[in-house]
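Each in structure tokens, the structures are laid out below.
Any read-out appearing in this document is the output of simple, stated calculations on the displayed coordinates, not a laboratory observation. This is a predicted model, so every value here is computed, not measured. Cβ atoms are built from the backbone, for glycine too; each structure is taken alone.
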Structure P
Amino acid sequence: MLPAIVLTGSRWCLLKRPESCTEKQAVKLKELVAINLKTVRAYIRSSVLSATADLLCLSRLWIQRLDSMLQSLIALYFVTFAARL
């Protein structure tokens, strides 16, 4: 297929997150990835960067939660230890 024909009507496929695409858009996206145009390579890079950013946000959130849990456990340990003295 010619790249111009495949790109026709594919704007929303490229702008949406893959999990939000309709079935028709998912098929169109697979066709675009198979052709390997510069536009599609840029889309794939942006998807990877977006996923990486999401993972970083989640990992920061978990670090904050673990830190607060650890502080609570340390405080509980010292309260319990002080009660034994």
Structure Q
Amino acid sequence: MKTPISTWQLIKPYWVSNQKWIAWGLLFLVISLDMTNVYMIIQMTYWNKDFFDAIANYDTHAMTPLFMTLVGLLATIISARIFSTFLNSS
């Protein structure tokens, strides 16, 4: 039972120091970026369903909007992951 107490004693000075607002802000930003990644992956799953349904139904008119949606999803996913990686490594 000594480990949680000693761990808190180790990290407490950082979270209550003069830079605590920066630390809390970065923590919030990293968590929100990770949640954005999860949400976008779920949206990609829905996109996959719509895409393969369109292929199965030979629906060529649905392809252009699906590809535009794919570009938006990929741009958001890539941007969020790059920014999250940058923040985690800083």
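Structure above, values below:
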| quantity | calculated |
| --- | --- |
| Distance in nm of label points 7 Å out along Cα→Cβ at positions 20 and 44 from the coordinates reads 2.2; which among P, Q | P |
| At a computed -28000 (helix-only ellipticity at 222 nm (-39500 (n - 2.57) for each DSSP H run of 4 or more, over all residues; to 500)), which of P, Q | P |
| log10 I(q)/I(0) by the Debye sum over Cα atoms at q = 0.15, 0.21, 0.23 Å⁻¹ from the coordinates reads -0.72, -1.00, -1.07; which among P, Q | Q |
| When relative contact order in percent (Cα under 8 Å, 6 or more apart) is computed for each of P, Q, the largest belongs to | Q |
